[in-house]
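Engineer: Have a look at these structures, which come just after this line.
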Structure P
Amino acid sequence: MTSSNAFGGSDQDQIDPFDAGDANIWRKAEYLGRYLFAADFLMLHLPRAATGNTQFADQRETDKRTVADISCGMGYGTDVLSDIAESVVGVDSSPDLIEMAMERCNICRPGTRFLKKDLDSEDLIPDIEVRTIDAVVSFETLEHLVDPNRAVIQFSRILKKNGFLICSVPNVLSESGDSCGLPRNKAHKQWFSFASLCRMLQACGFQVVYRLGQSKSRALFRREQQLIHAKRIMRKLCEEPLMHTPEMMRWLAYVAAYPTVEDADGSYSIIVVAQKR
C-alpha cells in the first residue's frame, strides 16, 4: 500500500502493526490503537468481582473475562485482548489468517482458541454458546458483509446481558465510489454513517454509549504529506527503522492513534462502544 491512500479505502485490509516490512506506519498505529483502547476499556468496565462494579458493568459476579475477537485477522489484536481476558476466541473467514493467528497466540496464550467462520453464511452458535461472552470486539468488519445486520444479531446472541460490542467501520465521508456509485474498495459491500450504524445496532438490541475517532493520526498523516511535498522535511516517520519496533509502535498507537471522543468527525473510521440492552 502506498502512503497516498493510507486513509482512502485501500484494498489492503489485513494489517499487522508489528510487521516492520510494512511502511504504512500511520495505518498500523490506527489498527493497533483500536485494540489497545478496547483492552483498556474492558479492563476498566468488566471488573472482576473483587474490584467492584462500574456504571456499565453487569451486576453479577464473574471470575474471568471472556472476549470474542471477530475478524481477528493475523491475531495481533487477539494477543492484545488476551492480556486482559482469561478466555478469547478469535474468528475469521480466512483459513490462512486463522493459521497465522494460531501460531502467534496459542503457544503462549492457553486461553485462546480460533474459529473459521464466514459471517455472511455461517453462524457463530453453537461453536460459541449463547450468552457466554462478556464483550465482542469487531473492527473494520461490517463493511465487508452483504448482510451486516445478520452478524450484529449473532453478536447480540452470544453476549451476556449488559455485554459490550466495540466495533468500527469506515466513515462514508472518507470513502470513494466508482462510476456506478459502488465502493471503490471492492472488498467493501456497505457504506456507513454514524446515524446508519446506530440505527442498525439499536434495531439489534444495543445502546450506543460512546462514539470515538482517531482524528489525530489522520491529521498528522496529512501534515506529514504536506511538509514532504513542500520540502520542509526530507524524511517520513516511516523511514526511521526504530519507529517500526514493537515498543515504538505501541508508543505511536497510544500517543497519536488512540481512539477518543475528541473530533470524532475527523476520523477515517467510526468507532463505537455499544451495550446489549
Structure Q
Amino acid sequence: MTLLTRTDLGFAYLQLTGSVWQEPVRYTLEERLAALAENNCVSMGMSVEELEAFLADHSADKLRGLLSEYGVRLHELEVLFGWNAGPEESGPALESETRLFELAVLAGIPTVKSCAVYPTGVEMPPTEVLAERFGAMCDRAAARGLDISLEAMAVMPGFTYQVASDVIVAADRPNAGLLIDMWHLFRDPTGLGAVDQLTGAQIAGVEFGDAPSTPSPDVMNEVLSGRLLPGDGDCDITGLLRTLDAKGVDVTPSVEVLSADLRALPLSENIARTAAAVRACLEKARG
C-alpha cells in the first residue's frame, strides 16, 4: 500500500477549530470527533494547549473513551518548538519538550509535530549543528516510543524545506521524517527539490492544500485564512503525489486547508467538502 491507494483520511488540528490560529476553539472535542466520524475520517491532530486543558478537567480514560466511541484517533500533537535552541536557552526548551512528550504518551498520540523558526535577521546555526540538536531530541522522543515529524513554514523563510530536509538526512533517525504541508511546500522555492533527496521512509506525513500561482500581497492572511481546497489552485498536486508514490510513501493522507470560507460552514460540511477534494486529487493521481 502507498499514499495513492489509501482510503483513510485525517485532518490537521487547525482546520477543525472553527477559528483563526490563537483564537478560542469554537467546537468541543466531541463535536469534532462526531463530525469526522460522520464523514468516515479516521484521525485528527491535537494542540498541546488544548490537550493540556482537557486533561486538567478530565482523565486520560475519558479521552480514550471518546476516541473509541467515535472511532477516531489523535495522530499528532503540535507543535514542538525549541529543540534547535543553543545551550544558553536549552533549559526552558527541555522543560517544554518533556511536558509535551508526557502529554503525548498519556493521550496515546504516536507523533509529535516539530518546527524551527528563524525570522529575517535572526542567524540560523549551520545544518550540522541543527542536525545534532534535532537528533538528540529525536532520541529523547524514541525513549518514550514517540515519532517526530519536522515541518518548515514558508512564511518564515529562514528554516526552509531544504534546510528541514537536510536536517532529516543528516540526523538520520528512524523515528523522524519530514512533514509535507502542500501549501508551505509549494510556496517555498526549495520545496520540491528538498523532497527529491528524501527516501519514502524519511517522509512522515502529507497534508493536502492548494494555492494560486501568485502569492497574496498579505501572505500571513493567505496562510491563515486564504488557502484553497486541493484541486482548486495551481499547485502540481498530481505530480507531487506521483513522486511520493514512486518513493513508496505510505502514510495516512491528512489535510490542512485554513480558509475563511470553509470556517464559515457548518463543521460537518467543511469536513465533507475537504474530504471530497482530497479524494478527487488522489483519484486523479492514480490516473
Structure R
Amino acid sequence: MMELLLLFLLGILAGIVAGLFGLGGGILFTPILFVVFNDAGIAQPVVLTIGSSLFCTFIAALGSSVRQYQQRNFYWGEGLRVGLLGAVGVYAGKLVITSEYYSQQEFVIFFSVLLIYVAYMFYRRGARLPKEMLRSSSPLSLRESTVTGGLGGFVAALAGIGGGGVMVPLMNLWYKKDFVKSVSVSSLAIVLISLSGWGQLAFFNGETATLSSFSAGYVDFGAAFPLAAGGLLGGFGGALFNLKIKRRYLQYGFAVLAVAMAVKLLSEVF
C-alpha cells in the first residue's frame, strides 16, 4: 500500500513537470519505473519500462492539454500535425528498442545523456534574461513540424518519454517560437506520440515478465496506473501554473534533479 502511495505522489510531481515545461512527465516516469522493475528482479526491464512509462506519459499529457485548452492557450492544428508526424518517429524507435542491440546498458547510457542534456537546457533557460526569451507566435511550417515531431517521437520510443525534452527546445530555441506556445503544442503532440508508443508496445508485440498481473505486452498497467493517476492530477496543476509562476528557480532545481536521476540510473547498472 505504501508503494502505491509513493508511486502516486511521484506521479503528481512528474505531472506538474509535464504541465510546467511540456516534458510529458516521462523524464521522471522512466527512471522511477526502471528502478522499480530492476529492483523487483525483472530480467529485461528496458522495453517494459518504456511501454509503461509511455502509458503514464499519455495520461499526464492528456491532463495538461485539457488544462491548456481551458486556458485558451491551445493550437489544434500544429499540435495534431506534430503529434501525427511523431508517431512515425515512434515506430522507427520501436524497431530499435525491440532489437537485440538495445540492452539495459545502452538504455541507461542513452537516458542518462538525455537527462544531462535536459539539465543543461533548463539551466541555460533559467540563466537567461527576460528580454532574451522573446519569441514569435507564428505557425510552424510543415518542415518544422516534421523535424520536431519526427525527432520527438523517435526519442520518445528510445527513452519512454513524451519527447517534449526535444520538441520544446527545438521550437523555442531553434525555430524561435514563444515558450508558452511551444509547451502547448508539445503537450498535445505528446498525447498522440505516447498513445502511439504504448499502444504499439502493448498490443503489437509479444509477452514479457511484469510486476503485476494487470498487463498487456510490454505495458504493466498495474505498476503504471498509480504514477499515471498522480500524473493526471499534477498535469492540471502544472499547466495552471505555467502562465503564472516565475520559472527561473524551478528550472535550476529541475536541472539538479535531472543530474541526480542520471547518477542514480548509472549506479543501477555499473
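Engineer: Where does the value -25500 come from, among P, Q, R, when helix-only ellipticity at 222 nm (-39500 (n - 2.57) for each DSSP H run of 4 or more, over all residues; to 500) is the thing being computed?
Structural biologist: R
Engineer: Shifting gears a bit: Using the calculated result 47, 45, 39 for Cα extents along the principal axes in Å, pick out the matching structure from P, Q, R.
Structural biologist: Only one of P, Q, R returns 47, 45, 39 for Cα extents along the principal axes in Å, namely Q.
Read the figures in this text as sums done on the coordinates, not as results from a lab. A quick note: this is a predicted structure, and the numbers were derived from the prediction, not measured.
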